[in-house]
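Where a number appears in this text, it was derived from the coordinates with a stated rule and is not lab data. Being a predicted model, the structure only gives us computed values, none of them experimental. Cβ atoms are built from the backbone, for glycine too; each structure is taken alone.
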Structure I
Amino acid sequence: MFGLTRYLKPLTKLYPTFSVTLKQKLHSIVPSITIPNLHLDECIWQNLEKWHDKTALVCAETNRSYTYLELYRKTNALSNFLYKFEKLKQADTVAIILPNLPEYAIILLGIIQAGCKVTTLNPLYTPDEMAKHLLQSDTKLIFTSNEVHHSVQRALELIKLEVPLVLLETTKGAPFPTGVINFDNIIQKPCDFKLNLVRNPEDTMLRIFSSGTTGLPKIIELTNKNLVSNLYQISTPDIDPISEANGSEREVVPILLPMYHIYGLVVVLLHGLFKGCKLVTIQRFKSQPFINLMLEHKPTVLYLVPPIARLLISNNDIKSHHFDTTKSIISSAAPLGSKDVIALQNKLGGKTDIMQTYGLTELGMCLTQSSHITNGIKPDGVGFLLPSTEGKIISIDTGNEVGVNQKGELLIRGPQVLKGYYKNDDANKEIFTNDGWFKTGDLGYYDEDGHFFIADRLKHYIKVSGYQVSPVEIEEIIRHHPDVKDTAVIGVSHSRFGEAPKAFVVRKPYSRITSFAIQEFVKRKVVNYKQLNGGVCFVDSIPKSPSGKVFKNELKKL
């Protein structure tokens, strides 16, 4: 078995001047960087001459592909169409309701170049969910497919909204609806003329919904400056697992995560284009198409979320040799516990670095990342602050700053921090301190190396007889039980303790494990107030967002 010692190399050996003293605001271990005053599309195209003839995007299902030059020309064609479209004004919001396709990049960059805002929706949303999103985001134009068209049309009917639709033909042979704009007709003729509009870097570029895992979803507004800053931060050589394309040497990166989510959109799609990668789209993650992709395209870097990582571990059809070319795996969206890290290392034979990144949609995605220089991650750690980022931990009881290895709420300052929540002044007042620090709502701590560890969401903590109990700690214990497939823990009302932990457990197939057995398993490993005095409930599945975050507000209804 591959032990944990490979993750414990101290940063002071790599950066002798780096040290952490008690109660200090932390900066990145990597020197601050200069963020250029560019627009996002300018960042993507600045190296076009170097890799114009290289493949930018390819569809794993159809092998349909675009070179960087083709991507540029088709993006220009679309942005010019949008700029002249009479039903759309500069700064209007345009929605993308599509699965992962190569054309997603053309649409995203085309909207941005036309000076409009982008909002992204899950194509599997119900009409009711789509309707709320489209209404709240003030959408004026929609890009979707003939496969999703019926749901989109129904959503518009629910809110009595007339919005023009641009359709991609994703289902061949299906009848093409009338009264819509054909996407292929727009991009059919290549265009070398790029719009050069006057745009303010502080203007909103992206309106994206929060996951809603702790309450009602909110519309997060990210500016051009936010996104460009985060793009340069995650691309810093000492942090980035992706090397910039150089001649024939290029990274191959599958887009396994949905591009309507900030992780897939920024960290994988835009980051990959920025570094000259070959990006491979796959509409939905399934084991056999994934194996086919690995064998045919030979990826060098994989971006995952914990549910995919666990599938790689448990699926017997997925073998170590499928990852022969993969040098790095990066997990995010939710913590990947040490048990899963070790299991994945064992599955891959120890030849692939496994790193974690931590972020929030409010931060353009990324805040910390494990450094590939240290050859991996610390157990349960999420890495080091990105360059040009400050962080501190404050006590949830006193509000005072605390030091090394002391838990509290993580606060952040940096150029990637959101502009604010759209039309939600109350929420905006809650997330910023008087001196401008952003409150992440996450509980965590940092160690003597400046490595951060996230314990849980502040709103998820359970207060048992005055003690703060982390659901994540108990979940990690329960996951080690051989009969448990998945679990989630929440706090429930208790007559004696005020609140008590309650576990929702998914059994492994054919398991007959009982509630009492789960309670006794936990009891042997924790103090009295952390025990499952709220009970155990067996369920078929744990409700989660596509990125793996648990909808604990849904569990409270069960």
Structure II
Amino acid sequence: MKLSLNGIKNKSDWEATNITLPGYDVEAAAEKAKAAPRWAHFGIGNIFRIFIGGIADGMLENGDLDTALTCVETFDYDVVDKIYRPFDNLGLSVILHTDGTRDCKVLGSFGEAIKAQSSDPAQWTRLKEIFSAPSLQMVSFTITEKGYALTTSSGSYLPYVEADIENGPDKAVGAMGVLTAMLLARYQNGRAPLALVSMDNCSKNGSLLRSSVLTMAEEWKKKGYVDEDFFAYVSDESIVSFPWTMIDKITPRPNPDIAADLKALGVEDMDPVETSKRTYIAPFINGEDPQYLVIEDSFPNGRPPLEKGKGVYLGSRDTVNKSERMKVTALLNPVHSAVGPFGVLLGEEYFADMINRDAKLMKLAKSVCYDEGFPMVESPEIIDPKAFADELFNLRFVNEYLLDTNLRLCTDESQGLGIRFGETIKAYTAKYGSAEQLIAIPLGIAGWLRYVLAVDDAGNTYTLAPDPLAGEIADALKNVEIGNPETLKDQLKPILSNEKIFFTNLYENGVGEKIEGLFREMIAGQGAVRATIDKYM
């Protein structure tokens, strides 16, 4: 069986394997999206495919949507060439339940797949056509936190951003340059309203996206590439809105064992691929069943009935902010960020396997969530924080069938340290004058810094997960020797005091010295990481 438009016409073969096929006309939905695009998305990797694609697929099934998604890739064009086009833009969703059962469904919600590549005239022209369409109501984004970043930790523009500013809209390369160039095309072709909806795991994500777009527009205005009226257009949130969102669905890398199982059922060409840009992706997508997407209801050009989607909630910015703070700064992401690096250091591959067996790391996870994060949570009301936390530990973190790796949880962690730890530390300082009573969060930060040394607790080396700052931090710690703690002098001070990384100076919150001390204990020698965890947990 082939995952293709022709292949899924052999319905009986697919149904015999308990793989559900689309009940709607996939080609008609794609054609409608091509003629009058309604919902485009930047960043078309795994989380987009299983979550946003899954929401749209469900809405198409129920008649709540009649157009497919317009898929735009700004970073890794191999994804289009290797995962979209060879499979006629179809995806195969594999939902992994805690009891070991799976729900498999072919997703037909992906319309055309575009490379946002200014050096490809046909693709660039098509992207401008899409953005010029009055029918376009929303563009959503899952490009990771680093996709919005314009500057280095020192505040200077990243080299490709500097180049985009110099070269102007028609030669833009970075996601924010591409987006701002497309907004210019929309402005030049009728100035229609639009909602730009960041769905990435970062605090106040809509404001982050808006800030980056306005920065690009401002820099281009200085260079004479755009005029004041264009800047006014993108600045007016009654015309171009930047709704905040909270997104939540644990989506591990595609598991080769699932590929093998699908092949055994007769589904061809399911092997995952690793692209030249280290994207690990497959024709199928595996993830958990629970999902949450809370969206600020701010859509100046109208919107699809998003509330009909599974796990989707519409609300005010305040509701989104509370939901996001609950999840990203307190209950879920801090656990992954605190415990994942220890998994790598202890030679443990899978997160759920590890915390199910390791009582001390389970205690660390619960302490980060319930003891230190939970007291700073303000309920968003549409989601009960206690029920959310309990679901994490009863259903989600412990789901061994997800096979979520500790190394994946370390990906881009430097970009999330402020959001996932700094916000709670600041909240304690605001309430108590200091955050010195915290131990689990400082232990997690120290663990990540120890992870960056790329030597595990048994003395084995490993390759760090992709992360834009890890190399810089590793370089700052290059003279620190495991087994020789006196080599730690003041190397951590510029890191722990860096407000760009932690959103605050950790020394001013009573935890900087504590983190230094914990790190020093962890470099005492082989086995020191384990000993430090056991001592404090």
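Assign the value 1.05, calculated as Cα Rg over 2.2 N^0.38 Å, for residues 90-337 alone, to the correct structure from I, II. The structure behind it is I. Here helix-only ellipticity at 222 nm (-39500 (n - 2.57) for each DSSP H run of 4 or more, over all residues; to 500) was derived from just one of the structures I, II, and that gives -10500; the source is II.
One of I, II was used to calculate distance in nm of label points 7 Å out along Cα→Cβ at positions 42 and 58, giving 3.3; which? Label of the source structure: I. Of structures I, II, the largest value of mean count of other Cβ atoms within 10 Å over residues 178-185 belongs to II.
Each of structures I, II was scored by FRET efficiency 1/(1 + (r/R0)^6) of positions 82 and 170 (r between Cβ atoms, R0 = 30 Å, to 0.05); the highest score is held by I. When distance in nm of label points 7 Å out along Cα→Cβ at positions 114 and 514 is computed for each of I, II, the one that comes out at 4.9 is II.
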